[in-house]
Structure 1
Amino acid sequence: MKALSTDHLLGIKYLKKEDINLIFETADHFKEVINRPIKKVPSLRDITIANLFFENSTRTKLSFELAEKRLSADIINFSAGQSSVKKGETLIDTVNNILSMKVDIVVMRHPNVGAGVFLSKHVNARIINAGDGAHEHPTQALLDSYSIREKLGSVKGKKIVIIGDILHSRVALSNIFALQLQGAKVKICGPTTLIPKFITSLGVEVETNLKKALEWCDVANVLRVQHERMDIKYFPSIREYTQLFGIDKALLDSLGKKIVIMHPGPINRGVEITSDVADSDQSIILNQVENGVAIRMAVIYLLAQQIKK
């Protein structure tokens, strides 16, 4: 059986193209499983997984939990808000206490960049990064690419524009790495205050005119403005942001071609996209949610196979 080239999923930048292909092939199998009347397989009956979320999460946490349950794994859920972290316990102590319960895989979201890498060097378990600060969110990028592949046949040669708050987004960085690895062309679009200075060194182009960006692309991946990560004002008002970078049906209809609309969620309806765009036939937002479970099942399964060797 084919195996991943890495022991952990810490970020897309640590993956090879063959790893992505293997994850997608495995997800194809699990997509068929989750559409059966009985949606469970006994693949990981002897594996224990700890979900450690040091930051709030609804969709990612639910998606991982569902993926783990579909694979019949045992699950420990940990939320930092109700834990000894509040009393000053360190990350390593927290994780070691959980690992002493004989945990095999740790799924972790953490506000600090590189928390997963740090952990992988200090604890004896497979680590899956469910988002570290404004750095990477690898499973989101994988499910985004998988959804593009499903809709358009392949990712190679496709033109993808990522729109919105690039500066504070872990989704954007992981997507850039994943899309380029598969041979897609990537542009980013948003207010100049929300575009990182180093971004062009990653081989992406910057377009500040939304209509031009949409006319160029096959797929628009729209991000929300992350107010919770902002300590200063990056633009005058939400209204002005929406006027310049919001996507509505009239704008889409003016393009003269049909593009695919994506969004990692949660959506601020009426800000970055209107409801008639989010719910239109050009949107694959709900497909992304379904594909998220299959992709996370694939990642967990492939890492668990290495433990069993």
Structure 2
Amino acid sequence: MMIDSFGRKINYLRISLTDRCNLRCKYCMPGTGVSKFSHDDMLTLEELYTITKAFVELGIDKLRFTGGEPLVRKGIVEFIERVSKLDGIRELTMTTNGILLKKYAKDLKEAGLNRVNISLDTLDGDKYREITRLGNIEDVLEGIEEAKRVGLTPIKINTVLIGGFNDDEIEDLANLTVNEKMDVRFIELMPIGEAATWAEENFLSNDIVLERLEGLVAVPSEDKSSPAVYYKLPNAKGRIGIINPITCKFCADCNRVRLTSKGKLKLCLHSDREIDIRKILLEGGDLKKLILKSIGEKEESHHLEAKLYIKRNMNEIGG
């Protein structure tokens, strides 16, 4: 078990498998795209397995695979199958844009993946193409259906709330939870990397969700460390989550750290500080010792309210 200097149990590792993505979402990267890492800069899947195994042996029992878009990484299904067999893994999940989910859902489930979070900011096809610059919403909707069919559930839909873009769809998105045991989570737009200015201009507090949705009933979260506060519409099967990284910090219960696809450990999403895990691995150093030392240095809190924004784009960090 890993405990940081503030008494928080760290048991959750988010792993970015790649910086690459098949979309170009406006709040994630500039329209021209970003400079891709060279193949040699990225962790190999063997290196990634070695690092993951060390974290699991130290007490990590929940893993989430992110990107970029994790499903564009070659060998992902085989890698997940291998990781799923590590002793101590309690939950194995993935955050995806859903574009390739119809193709991979069955294989992912059979490999040991438990469930998926799917990024979806609008139910309108034209608006989806606008915000993603490339995407076809039908691919995502078909991916959601396939994920339900094979049992990658309960599905969580992550919706970034964007002023002037999707604030008129709050009710429609929330209504997805009425007949399906599905969570729809509204997330405040985060000012990260090159999109920081754009995010500030389009920021909308999640308070609007509570104002728009009548009859919401607060429900307890099964996981105290979850950043979401959950509600239900009357008689709904699913839940509505509110995630407020800007207006309501949840740092006191943070249980997670992040590993970038280049092998850098980020102790806090909203800090530019990174620890080079891959360097120690390549030099034959004591990997577990470095991990434990790093956990002891995890920040107590982020400072977004002071506009201390990080420089890296979200695709480089891991969503």
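At-a-glance table
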item: When FRET efficiency 1/(1 + (r/R0)^6) of positions 21 and 253 (r between Cβ atoms, R0 = 30 Å, to 0.05) is computed for each of 1, 2, the largest belongs to; result: 2
item: Entry that produces 56, 43, 41 once Cα extents along the principal axes in Å is calculated, selected from 1, 2; result: 2
item: Of the structures 1, 2, the one that 61 was derived from, the read-out being percent of Cα pairs over 17 Å apart, for residues 13-92 alone; result: 1
item: For -8000 (helix-only ellipticity at 222 nm (-39500 (n - 2.57) for each DSSP H run of 4 or more, over all residues; to 500), calculated) the corresponding structure among 1, 2; result: 2
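We did not get these values from a lab; they are worked out from the coordinates using the rules stated. Being a predicted model, the structure only gives us computed values, none of them experimental. Cβ atoms are built from the backbone, for glycine too; each structure is taken alone.
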